[in-house]
Structure 1
Amino acid sequence: MNIDQLVAIDVHTHAEVSCWNPFDNYGEEYDRAADKYFRSARRPTIEETVAYYREKKIGLVMFTVDSESNLGRRRIPNEEIAEAAQKNSDMMMCFASIDPHKGKMGAREARRLIEEHGVKGFKFHPTVQGFYPHDKMAWPLYEVIAEHNMPAIFHSGHSGIGSGMRCGGGLRLEYSNPIHLDDVAIAFPDMQIVIAHPSWPWQDEALSVAMHKPNVFIDLSGWSPKYFPPQLVQYANTLLRDRVLFGSDFPLITPERWMKDFEEAGFRDEVKPLILKDNAARLLKLSRTP
């Protein structure tokens with residue numbers, strides 16, 4: 001990324017529509033429930049998302065969520081997102097998503113995506129993928145990520161996916177309690193862990209893990225900043241100011257709305273540039289133009 005030309009870096013955006021694979025309508029009831037929960041039915045293509053962020057001069061990290069084992073839905077190819085990132089390398093990065101249930105085969109895929117497709121990190125969603133982050137089933141994947149000293153984003157807290165469906169769509173919220181990442185942070189100190197979202201109802205657990213483990217960051221995606229818990233703003237302004245990141249959760253929340261509300265959410269002026277861009281640049285190992 002050419003960070004000098006960007007006003008911010010959004011570390012949490014979703015690929016919603018594949019232009020490589022035919023539409024997979026299996027499990028579409030999850031999409032309809034999410035539309036109702038988030039009051040949004042936006043499903044842009046990858047190209048449309050990139051064009052939108054380029055116009056706003058905001059860098060982005062994009063990923064899909066591979067939940068093929070738990071939900072049976074065909075994922076958007078990681079390679080499709082990686083190709084878009086290579087074509088737009090001045091303002092975009094690709095994180096891959098691999099279902100941890102794929103074990104050693106998933107680890108092989110992770111290594112290939114890093115070495116052949118330029119993937120720069122990974123995304124996990126414990127509730128949707130159906131696993132505890134500290135389950136050693138995921139260790140082969142983590143080992144590859146740690147070997148390459150890459151970041152991994154983990155969904156945390158409540159999930160809009162499945163909300164309102166019968167039995168919540170069978171998805172277990174408890175998988176996404178951020179305390180489960182404490183074991184991961186100990187076992188893989190060379191993997192930078194990003195706890196995604198305000199972690200309601202486990203915000204204090206997320207802050208505790210991040211305070212205790214220096215390889216743990218928090219991204220602020222998925223909520224308007226005006227609804228952030230006060231302790232999250234407090235720690236972002238002080239003890240965790242170097243490890244809090246801007247993320248929108250686009251297309252569910254737009255960066256315009258997020259950044260507008262961010263200005264009025266009680267963050268200190270000297271901290272705002274760290275959250276909007278500088279902390280992400282350090283996490284992603286980006287350097288400024290001499």
Structure 2
Amino acid sequence: MAKEIKSIGVIGSGQMGNGIAHVAALAGLDVVMTDISEDRLKSAMATINGNLSRQVAKKVITEAAHQAALKKIKSAPGLDGLASCDLVIETAVEKEEVKRQIFHELCAVLKPDAIIGSNTSSISITRLAASTDRPEKFIGIHFMNPVPLMELVELIRGIATDDATFEASRAFVTKVGKQIAVSEDFPAFIVNRILLPMINEAIYTLYEGVGNVQAIDAAMRLGAHHPMGPLELADFIGLDTCLSIMQVLHEGLADSKYRPCPLLVKYVEAGWLGRKSQRGFYDYRGDKPVPTR
């Protein structure tokens with residue numbers, strides 16, 4: 001019988017972590033959010049408060065719901081604060097060795113029946129689960145960015161994930177108001193298996209001189225009715241994350257069509273990671289974004 005999830009932990013208070021905390025608290029769940037520094041946690045709480053305020057202004061939620069959600073979220077600088085959580089979702093950087101180390105430390109503090117979820121956008125759930133003491137209670141719960149606005153969550157079972165874990169995770173996703181797409185445990189799952197090669201191809205189109213940044217983005221916005229051009233979207237996602245996902249696809253599927261574009265590699269090596277570093281395919285340091293190529 002599936003366990004009812006009443007409290008969740010979120011490891012990482014960045015864009016994805018604070019977004020998951022936001023929707024879970026708004027759904028009435030108790031939330032503990034952790035990160036490596038108090039400053040990051042304070043910044044995350046300010047972001048959540050601001051995003052909730054915007055929802056109030058747009059009449060999506062009431063002021064009472066705003067205040068109730070804030071009271072549901074506690075922050076903790078270490079993993080010990082997650083000891084009583086029914087479900088813990090990891091949202092760390094998209095590097096397998098980092099995630100494995102987190103899970104190793106996390107398992108030492110969790111209660112025996114707690115479920116572990118990873119918000120990884122590309123890495124094998126089966127491999128990550130094998131680094132824990134509870135592979136049957138491990139699952140991929142991949143929220144889309146920005147979490148409060150995007151309707152979809154991918155659920156990914158590892159080879160050992162049991163039915164009770166899957167059903168409890170499905171109920172949790174439904175409770176926080178999201179739609180579910182179930183994916184098999186293949187590199188990058190469904191969304192990024194389709195989306196990132198498109199972005200990578202857009203970068204190749206820039207690299208080969210077929211069009212400049214503005215032309216490529218305008219072509220896909222106006223010609224395909226995409227809400228955001230692929231290079232603008234890459235900057236929003238983070239070019240380091242885009243590169244990590246393409247590397248997972250290239251290594252995991254051994255197909256040259258997934259080779260990361262050399263220009264993407266160059267931008268990441270330069271530290272031009274998109275919006276979060278103020279430069280990527282656009283320069284965000286002025287009043288409005290300016291293409292860098």
For the read-out relative contact order in percent (Cα under 8 Å, 6 or more apart), a value of 19 was computed from one structure; give its label from 1, 2.
1
Parent structure of the calculated result 1.4, given that distance in nm of label points 7 Å out along Cα→Cβ at positions 8 and 224 is the read-out and 1, 2 the choices
1
Value -14000 of helix-only ellipticity at 222 nm (-39500 (n - 2.57) for each DSSP H run of 4 or more, over all residues; to 500) was derived from the coordinates of, among 1, 2, structure 2
Which one of 1, 2 has semi-axes √(5λ) of the Cα gyration tensor in Å, as calculated from the coordinates, equal to 25, 22, 21?
1
From 1, 2, which structure was Rg and Dmax of the Cα atoms in Å, for residues 200-271 alone = 12.3, 34 calculated on?
2
So percent of Cα pairs over 20 Å apart, for residues 80-183 alone, computed for just one structure, reads 43; which one of 1, 2 is that?
1
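Quick note: the coordinates plus some simple rules give every number you see, no bench work behind them. Being a predicted model, the structure only gives us computed values, none of them experimental. Cβ atoms are built from the backbone, for glycine too; each structure is taken alone.
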